[in-house]
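Once you scroll down, you'll see the structures, which are given as structure tokens.
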Structure 1
Amino acid sequence: MKMAELRADLPALTGIRGVAAWFVVLFHVRIGASAQLPAWLTGIFAKGYLAVDLFFMLSGFVLWLNYSESLRSKGAAGVPRFFGRRVARIWPLHAAILCATAAFALLLQLSGHGDPSHYPWSDLPLHLLLIQNWGFSNSLTWNDPAWSISCEFAAYLLFPFLVAAADWRRYRTVILVLLLLALAGGLCLLMRAAGAATLGSNIPRFGLPRALAEFSMGTILCALWSRWSATPRTSSIGAVAVLVVAVAAGLRGMVPEQLAAPIAFAALLLVVSLHGASSRNILAWKPIHYLGEISYATYLSHFLLYRAFKILLVTDPRAVPLPFLGFFLLIVLGASVALHHMLERPAQTALNRLFDAGRVRARVASAA
């Protein structure tokens, strides 16, 4: 899923993040509407879990765009600020939603409802530390979507090492393209060898390598974007061709999803970024851009909200009336707005100030 500050000159990247977040929401509510929607539309929603793969690539792209030069120039001295910014960005809202989920689980258990196995109290510290999907659990528990935030946190820890080891500017374009294919192919081989049918299979086992591979692809894509951004129209032709071929091959079953989807998303991200500053790009349209700004709150809150919604208002979770689902989507939108402005952003700002003040005190102490 995650989530990084985007440069203002590429607003379409924020917009596509918002679209992806809502595809995840539709993925989780699709079963309730399956009997009332056309099969082809339900089939599209059923692939909503793939939006997380776009999140991983987008995160790698954006972090490389915003932090690679700083980390490379400052070295180890720049790492504390990078980590501080990442923790301030992702942890406060995650912790708040986790606390709300714990309160929800306690109410369920006290009332004799729900499945206690989905809320194992012994796993709660792992979730609080964002390490729950590092091989410590065999199932998704508590706030399920947070598994991807756990995996992105691992990518953040490794990011300074990647910056130090690989300056993509020094590599020829053909080498970068081959590295992209190698990362996608390696992930595909790993999952296929273990019998995983889709990218969403066995997330506790494959979520971490999936995130690390696609995050790394995002950093390479940023290097290609910086190389091709001077000729966006020409460069987009090849990316669009790759996108069309990858999607067609995946839909026809000619290429496994584990290979087709990462390649398709890589091409899509290139096309969007190459035209990210265009005022005609629909993803940069203010309403869609705003959905991207609040997308982290949408992603983290919707799963808990849907569980509570079904318990309170739904008699048959497999046949939820469309007006009810529409009402739920409005609830998610409203909650996203409130959480973003009242909790996520204020907490991020406060933590950033706290970390900055701590670094100043450390420098003064070391100079004394």
Structure 2
Amino acid sequence: MIFLSEPNISNSEKIRVAKALDSNLVSSFGDNVKRFEKKFSSISKFKYSLALNSGTSALHLALLVNKVKKDDLVIIPDYTFAATANAVIYCGASPWFHDINKESITLDLDQVCKSLSQKTYQKGAHRYHKQTHQRIACIILVTAFGTISNLKKINLIKNSFNLPVIIDGAAAHFAKYENKPLGKYNLDIAYSFNGNKVITTGSGGMFCTNNLKKYKEALLLTSVGQLNKKYEYLRIGYNYKMNNIQASIGLSQLDKYNNFYLKKKFIYNFYKENIPSNKIIKNFFRINKNEGAFWLYPLLIKKKYRNKFLQFLKIHKIIIGNFWKNLSTQIPYQKYLSEKNTNSRLMTSTLICLPSSTFLKLKDLKKVKKIIDKFFKIKYL
């Protein structure tokens, strides 16, 4: 069987976990958590990193320290994982769904500029929606499949409209923009270490920032609101810390991060060069060699063929499935503001991703290509 994206776990992770168990340090107390944070910061070039129990927790904290409050509006892409919207709602705020760019699969920055220019007004230091009069509090960018948005354009929007920008970098471990690590750009980022990501801690996440004030506030919030004295609380906080066992796995994963990155890049290049577009399938995905993180490799396939294609792959023991569905049309999110979402709907009905686990060998990738070619040769072209 070849699955979509599995963790790459070896003996080194098992040894570190065994040591953590032997030490009896299995909760958030333990040296490995701090070591993991420090090592991640060093690689990604952030000043501060805070290890957490999930990427969703990292997003929630990022919003809170950027002063997102009840009844605010936060601009997010319509095509994303539910955690992006849920973290906004946890703050008592509302997501404002915008479409994605068809080529990059990231937030449509032109549409965002148009919305902010035409549908909001300035009052004091903030902008408000003309119809709902909600404060526009923040913009969240999602690094879909490891793709990085145009950070120059993002900074123009950030400065023009005086809005903080958070990156939902769940799949952007060690990504670069114009050959510089993301930590070199003054943006707060939330990462995920779920089992299907480039590196994993089983579950888990990381909030990264270069702002000491934000880091200290996030540390307080994730320490259940207590800082220096146990059981003395300064804020209503959250039990969001990563535990020592997760961090043990993470440290071993970081030892191999460069190999993982190069393998993801190899997989990306193989699919880009060897999966041809035709009347039914479109190989459209492009990442600059000095950007992105090469998490998964998406293709577009005509809607009427997609289920047949996925079933054909399953018969040949390649197990992938449909991917994200745009959020604004789904039951929990229909009441929130939404802009025209043509591309988000297109991705919902036509996008699939190819197997991208870092332990896949060339023979595995060739098998995937062979089965894809067989589908079109025998069945439908």
Structure 3
Amino acid sequence: MRMVSFLVIMASFCLACGAQARTWFVEKDGSGDFIVIQDALDAAASGDTVRIGPGRFEDFRQYTYPGGTPVIVANVQVANMTLIGAGQDATIIGPEVYDGPYPDPPPVGIAHIGQSLDGNLSVSGLSIENVWHGVYVEDAGTFAVSNCGFSGGLYGINGSTSYSATDCSFDNMKRGVIGYPPAQNVDVIRCRFGPMSTSAVYFNAMINGNVEDCVLEGGDSWAVGVQFEGGGGQVLRTEIRGFAFGIGLSSPQSPIIRDCHVDASYQCIKSDSEAFIAENNIFQGGSSAVFYLYTGGYSHTLRNNHILKGTGPVVKIVNHNGPAEYHLDMRDNYWGTTVADSIASWIIDGRIPQFPPLECIVDFEPFSDVPLPSEKSSMSGFKALYR
């Protein structure tokens, strides 16, 4: 009886050993287990790790899914997988040019499609260049991307499940980060964005799209820094400069903008309603307006901000669909002047006779006649204006 128990225990131990996660190595020089990433992924089981050495990896294969037949460099077809490169400057996935001798559209870099919603994909320490989607996840589990670079092509990270992007860079593409339902949470933390042709960060109908401690610089003539298309979320301690539109809001769910510096060439905030919270920010510039608003009478908070005029008006109420004689509360902000008449002249609202009448009045008094105290990091740029 004891011998049977011993054999059962040993058999269980061997099964447990066999189920342990394994690490696979992909090396261009042949010193690893494979030289092609997909060969390693095909051999790996759920829970394994694939470490990718230096070099450019652009071998791709075509796959058939209900939505089409994409070509993919690294197609993860198990629930749980970890991909680790040798560093952003060392491991590169994707072709050297976007419009080279490749399919149209070009390959997807890393894909995780139709796997367990309880699974998880982790990607770190590599760059993805000149592809259709850098990391694309659909109908799979949560995922995390860290210390990765994305450049060229169309989209950086695109996911319909909750994910995080941390310490990543995005340059010269259509959109850097995209989140859409059924994803509920997307966190973009300590990332840097260069020029984009459409938007750096795009949240579509999400419960919580979160941008923290990021820098967004430059863009196309009509590009948006952060776009909330429905849903809620927040932008915290973030620099947005050089985009035509700093932050776009099409949501009644009160996104939060706090401790940010937004310097836009056309409009700092473009909102389909004033339902947002903006506190302790610097809003600067704008040839169209600093705030370009379609108002609807929603609750809002716009307090303790530096609102600094560009070449256009500071506040432009374009249309009002709320109650008659509605007052938009923009008191207790600093407007860069001590003259109330100057501030009033920079606001286009219901005070200006027009037909049909615009029944929204912006209340800006009392206002601060000195720059408001703040310890936020974004104040460094503001203080530089007064040196």
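Structure summary
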{"item": "Parent structure of the calculated result 91, 57, 44, given that Cα extents along the principal axes in Å is the read-out and 1, 2, 3 the choices", "result": "3"}
{"item": "Winner on volume of the Cα convex hull per residue in Å³, for residues 162-345 alone once structures 1, 2, 3 are ranked, highest first", "result": "2"}
{"item": "Mean count of other Cβ atoms within 10 Å over residues 74-81 derived as 13.5 - corresponding label from 1, 2, 3", "result": "1"}
{"item": "Structure from which 21.6 was derived, mean count of other Cβ atoms within 10 Å over residues 210-217, options 1, 2, 3", "result": "3"}
{"item": "At a computed 5.5 (distance in nm of label points 7 Å out along Cα→Cβ at positions 42 and 282), which of 1, 2, 3", "result": "3"}
{"item": "Read-out helix-only ellipticity at 222 nm (-39500 (n - 2.57) for each DSSP H run of 4 or more, over all residues; to 500), computed value -2500, structure in 1, 2, 3", "result": "3"}
{"item": "Entry that produces 32 once relative contact order in percent (Cα under 8 Å, 6 or more apart) is calculated, selected from 1, 2, 3", "result": "1"}
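Coordinate-derived values only; no laboratory data. Because the structure is predicted, anything quoted here is derived from the model rather than measured. Cβ atoms are built from the backbone, for glycine too; each structure is taken alone.
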